[in-house]
Structure P
Amino acid sequence: MQPIRHVAVIDIGKTNAKVALVDMESLSETAVRKTPNKVRHDGPYPHHDTEALWSFIQASLSELNVAQPIDAISVTTHGATAALVDGNGGLALPILDYESSLPDATSAAYRAARPDFTETGAPLLPVGLNLAAQIFWQQAAYPEAFAGVAAILMYPQYWVYRLTGVMASEVTSLGCHTDLWNPVARTYSSLVERQGWLELMPPLRSARDRIGPVLPAIAGPAALRPGVPVFCGIHDSNASLLPHLQAWPKPFSVVSTGTWVISMAVGGSTAALDPARDTLVNVSADGDPVPSARFMGGREYEIMTGGQPAEWGDEDVSQVLARPLFLLPSVEQGSGPFPARRSTWVNDAQATDAERQIALSYYLAMMTTVSLELIGAASDTIVEGPFARNRAYLSMLAAATGRKVICGSSGGTGTAIGAALLTLDAGKRLDRSALETTESDPRLARYAEAWKALLLAGPGSPP
């Protein structure tokens with residue numbers, strides 16, 4: 001069997017898609033290709049441009065393979081997305097964008113049909129964030145097309161199917177607020193059986209399974225060596241979690257940052273989760289329930305900065321703390337721990353862009369802190385993804401939680417590294433000693449308490 005040293009990871013986020021080459025010796029990304037993940041608005045409803053992504057994936061594999069021969073391929077994607085595949089292997093219907101609103105009549109019918117939170121660990125979410133709601137609507141709205149569906153593939157496994165011709169199901173995508181999975185019983189939910197979808201679900205496979213070699217029609221044009229294996233793939237926040245499952249004793253928490261900020265309390269209890277505040281049960285690559293909470297932190301950051309973050313320094317921090325300047329939730333309504341609140345600035349008269357940038361980072365850290373409190377997080381917190389490079393966010397998170405905050409994924413994004421680790425049978429462990437720890441600041445702890453006090457005094461606060 002060919003040793004695996006260089007893994008191409010197809011990493012499709014909600015905003016951007018990339019293919020990264022991961023060196024398994026250093027556990028770092030050595031080359032990356034990126035493209036925007038665009039939503040098309042032609043056809044029956046807003047949907048993902050799968051053919052544009054497919055062309056990007058094939059071109060990226062070919063380019064990366066020139067620089068360094070690829071030994072294996074793994075896949076990770078955002079959740080709340082599935083492909084309805086017909087008997088010929090094509091799409092029976094376009095892949096729905098989960099941010100699309102579903103008709104009110106369908107939403108009401110779905111609310112009556114969906115399983116209880118105690119069964120699935122999934123709260124009732126807006127738009128198409130409950131994947132089963134999408135499928136429920138597609139089945140009702142397009143009965144003829146749905147009658148031709150031969151398989152329901154979770155999004156990572158759809159791309160694995162395009163690469164190998166082999167269909168599979170996998171629990172991390174099935175178990176991320178879909179209403180399709182019962183995480184405690186480790187089986188499909190009662191809704192799947194009632195709707196007649198069980199027979200459309202391909203065989204369950206482990207995220208670590210070799211699903212098959214790359215099809216010759218794809219390997220040839222990309223100049224891949226014959227037989228390059230493709231692994232089953234994994235939901236993106238669970239990919240961020242995976243390296244730490246192998247490296248840290250329980251309990252600990254991982255905060256996976258991107259469009260969504262997903263907080264996961266490994267070793268925590270699911271008993272006290274509040275579905276009204278966007279807490280839920282995720283499922284790890286090993287099939288274990290993981291108490292989790294979410295908010296759209298990356299989206300909020302983009303909205304508030306316009307994609308042009310300001311430069312700031314220590315003097316700006318002192319000014320923010322002296323005012324003090326606060327941003328209160330929620331920039332994005334409808335999800336997160338304060339779904340009904342509208343954001344507001346406090347003491348923002350004549351605030352500079354740099355000061356607003358710092359206060360925004362503190363806001364995101366405080367929202368993460370609340371999320372961690374809601375899921376009973378304990379011990380160390382590891383931050384993955386773009387926010388691991390935001391020192392204002394990290395320092396406030398350490399101060400507000402009173403616990404050690406550790407920067408993960410220094411060589412790239414945790415999603416790509418986690419997905420690459422699926423290819424190693426024994427599992428290579430992270431070098432924990434190489435990870436940076438964020439120091440707390442007493443001034444920030446006082447700011448965090450003041451932020452919470454303002455929040456509790458405002459309208460729309462939870463009891």
Structure Q
Amino acid sequence: MSVDRPLHLSALALATALLVPGLASGAQITINNINAPGVGFNDPTVVAALPDNPGTTRGEQRLNVFQRAAEILGERLQSDVEIIVNAQFTEQTCTATSAVLGSAGAASIFRDFNNAPISGTWYSGALADSLAETNLAPGAQDINANFNANIDDVPTCLGGAGWYYGLDHEEGTKIDLLAVVMHELSHGLGFQTFVSNGTGALNGGFPDTYMRNLFDMETGKAWTAMTNAERRNSAINDPDLVWTGPAVTARLGDVLSRPPALTINSPPAIAGINTDVAGATFGPLPSVTGVTGNVVLVNDGSGNPAQGCSALTNAAAVNGNIALVDRGTCNFTVKVANAQAAGAIGVVVANNEASGLPGMGGVDPSITIPSLGISQALGNSIKANLPGVNATIAQNAGAPFAGTNGGYMRLYAPNPLEQGSSVSHFTIEANPNLLMEPAINPDLTDDIDLTIDLFKDIGWRLFDPEEIFADGFE
């Protein structure tokens with residue numbers, strides 16, 4: 001028995017198909033352009049061709065980005081049935097500081113079809129077709145996708161940031177369309193539950209293959225064993241809502257890092273592991289072994305010399321060591337870049353307020369050394385013992401992997417509930433950031449991290465992971 005449930009259906013205006021053949025035994029994904037003439041994928045605005053995106057109009061470059069996203073996903077999934085995506089750009093919510101970037105979902109769901117792994121269980125259309133080895137809804141799309149045209153068309157939208165149409169993820173201050181498309185298509189391929197998060201009710205009284213992997217650590221119950229009320233409460237029970245699928249669980253250590261820490265090795269008076277630190281959104285994550293060196297307070301020759309906002313005058317002392325910098329005046333990326341230019345192997349930024357930690361935000365692909373933010377109190381303690389402080393910036397080997405609970409991957413379950421985001425995303429506390437978190441992050445690339453493992457958990461047939469990663473996709 002099969003049931004078709006349309007989500008976000010839209011009228012077909014003008015269809016332009018991008019055929020994306022995957023590798024042998026891969027999935028063919030076809031992008032149907034349903035925008036009207038002159039808008040969205042058909043936007044005639046002339047733009048300069050990019051090194052990796054030869055389109056000369058905005059619409060052409062958008063189509064090329066979608067094609068690349070479809071290739072990346074199609075090369076990893078196995079299906080003998082073509083996957084149809086109806087896609088368009090339309091006006092959506094956007095302010096100077098926030099926006100809906102895009103949305104996508106399965107256009108239909110099916111249960112109890114031929115070859116269904118679990119009876120009485122919903123599967124997204126594309127996955128069901130793959131498992132059934134036949135098109136269960138001939139002539140219909142499998143995924144509906146809608147993206148925000150205002151990000152380009154409205155100057156006040158996100159401060160005029162605009163979409164980035166390159167394929168190299170060097171978006172700078174723009175929004176990386178490729179990462180967003182990969183995220184949204186992944187929802188349509190099955191990274192979503194069909195349970196009502198608002199009520200906890202099962203769709204038509206049946207579970208779906210996604211929710212069969214959901215478990216609440218606090219109650220000790222799987223979602224399949226819960227009442228509607230219990231599922232509703234679990235959907236807002238962060239950090240206890242976790243994913244128990246074996247494929248994701250087995251790969252946590254290959255993808256996630258442990259939280260960072262600053263270990264003071266000497267002098268004995270202040271030695272110890274400091275885990276109350278802030279990681280940076282730029283530069284590399286601290287490694288397991290980390291970097292070790294003497295701590296040197298920077299001097300940029302200004303009236304606030306320890307802020308490191310210009311070239312360091314004590315570069316010789318900083319070279320080969322860990323730079324200590326004060327927060328204030330300039331961006332964190334500027335401070336770390338200046339220390340790096342002086343030869344620092346790592347940077348520690350001390351807060352300039354009595355409470356809290358530095359935010360350590362920013363984007364600078366040229367930064368290649370790790371950096372951390374620490375409290376004002378710890379910074380003052382280090383300064384009081386200089387020279388003579390030796391420290392290590394590394395992962396905290398004794399801590400769980402970032403974004404996990406009890407050895408399982410956490411899901412996004414904030415209170416109050418966020419319709420469209422809760423449950424059907426990974427937690428925002430994963431480190432590094434994951435493709436299927438609910439908001440865009442500047443460090444996302446072609447890596448589909450734990451998303452590919454979640455696909456395996458819900459029933460997708462995949463290429464051997466070692467073959468995939470050997471091709472440079474990890």
Structure R
Amino acid sequence: MNKVNPHDIDAEKSVIGAALIDNDSVDVSNTWIIDENDFYNSDNKKIWTVILELRKKKEGFDSVIINATCREIYGENTPLASIITDCEEFTPSSANAQYYARIVRKKSIQRQIIAGSRRIHDAGYEDFEKSEEMLNKQAKLIRELQDLSPSKRKEFGIIVEEALESIETGNNIVPYGIPFLDGPAGGTSRGGITVLGGRPGHGKTTLATYMATKFIKSGYTVLMLNRQISNVEIIKKIITMESENLSYTKVRKGRFIQRTKGKNLINLNDAEMLTIKGLAEEISEKYKNLYMFDNIRTLPDTMKEIQRIKPDVVIDDYIQLIKFNDSRDRRFQLEEVMLEYEWESKPSNNNFATILLSQLNRDIEKRFDPRPKMADFSEGGTIEQIAETALFVFYGYVFDHTAFRINQMEIISAKTRYGVISNYPVGYNGDRCRFYTTEQDAISDRIKNE
């Protein structure tokens with residue numbers, strides 16, 4: 001006997017009908033529905049695709065507009081008009097849009113688990129790595145299904161108590177311990193995503209490493225995913241930061257520099273090497289709660305380590321280098337990264353703060369004013385929508401040595417959901433891997449060590 005895949009057509013009609021009654025309910029539904037593929041009925045799937053496109057363009061819509069757009073996309077003879085009318089006449093309550101959307105998502109997860117189980121069964125005979133990847137996806141779906149089930153619902157009074165505890169302890173905020181970063185919102189939030197953007201050479205990896213050192217010194221556990229720079233190079237930055245006067249340029253090059261074939265030039269003298277070895281021993285002890293990976297390429301492997309380590313803060317540098325085994329447009333892959341981090345970081349799951357480093361578009365360099373803006377994020381629509389906080393590092397000296405000074409930097413808070421949008425002028429010395437409260441502090445430190 002053939003079984004019908006789990007679905008609820010009434011719930012699907014209700015989600016669409018609620019959107020026709022109140023366009024804003026689309027945003028509520030989207031907190032549960034991932035995309036049009038969560039719909040079981042193919043016609044409902046097409047209608048929801050059109051609704052999402054119109055909503056993305058910030059265009060209002062009703063049944064007439066939806067019907068006309070469907071005819072443009074799917075052809076004049078499309079039979080969707082009666083279905084659209086049926087959804088509208090279903091008279092759902094837009095106030096219950098979230099409830100309908102949860103049902104649609106729950107049925108979609110059930111279908112995915114069924115299909116995934118079959119694929120795991122087949123892959124188990126052939127490819128271990130392939131089946132392991134499928135198992136990771138299946139585990140994620142099962143966890144999400146459990147969270148949607150009634151047994152996971154909390155009484156309102158319990159939620160109020162949790163909110164009160166959060167207010168009393170402030171444990172939902174993880175302070176950076178850096179004044180110009182704590183200024184906008186007091187720190188980064190558990191369950192929230194901070195995106196740090198900048199062009200190459202502007203110091204965003206150095207700033208992320210600086211953040212990590214401050215978190216560790218405050219007693220937090222930090223997971224760093226170094227997708228562009230090796231763990232060894234990050235340690236060299238930390239050694240430089242921890243030192244009194246070491247040069248990162250010299251530390252990076254190593255003790256000897258090959259001058260000509262067969263002859264080496266001494267780069268670091270005995271005293272400097274002794275200092276480095278002493279700092280290395282100190283770091284080994286002080287940074288036990290810093291976990292670093294430079295060999296994790298995929299999103300499932302990333303999430304596996306997060307679930308294993310249970311960090312307070314995750315720093316991912318940088319997200320455009322995450323590898324996917326499909327040919328989707330990069331924008332949709334990046335959307336999956338953002339949504340996965342948003343889901344996994346929730347207090348009900350792993351309860352960590354997320355800091356994602358992102359590349360910016362090259363077009364920024366063609367502008368008269370090259371200071372970054374939200375639109376400069378690579379494939380950035382999703383980043384702009386999901387990120388709780390968006391920060392930019394702007395080191396103008398890279399663009400123009402005459403218009404900007406070598407120790408002058410700006411930290412730009414372009415989006416802060418719970419704080420203040422502003423530009424913060426700070427001091428910077430790349431060769432010391434250090435940030436300063438003022439430019440003058442950076443100049444003084446540079447002169448002292450010259």
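No value in this document is a laboratory result; all are computed from the given coordinates. Note that the coordinates shown come from a computational prediction; the quantities given were computed from them, not determined experimentally. Cβ atoms are built from the backbone, for glycine too; each structure is taken alone.
Some notes on this structure:
- Comparing mean count of other Cβ atoms within 10 Å over residues 43-50 across structures P, Q, R, the highest value is found for R.
- Which of P, Q, R yields 80, 54, 54 [Cα extents along the principal axes in Å, calculated]: R
- Structure with the greatest value (metric distance in nm of label points 7 Å out along Cα→Cβ at positions 387 and 403, set P, Q, R): Q
- Source structure (of P, Q, R) for helix-only ellipticity at 222 nm (-39500 (n - 2.57) for each DSSP H run of 4 or more, over all residues; to 500), computed value -10000: P
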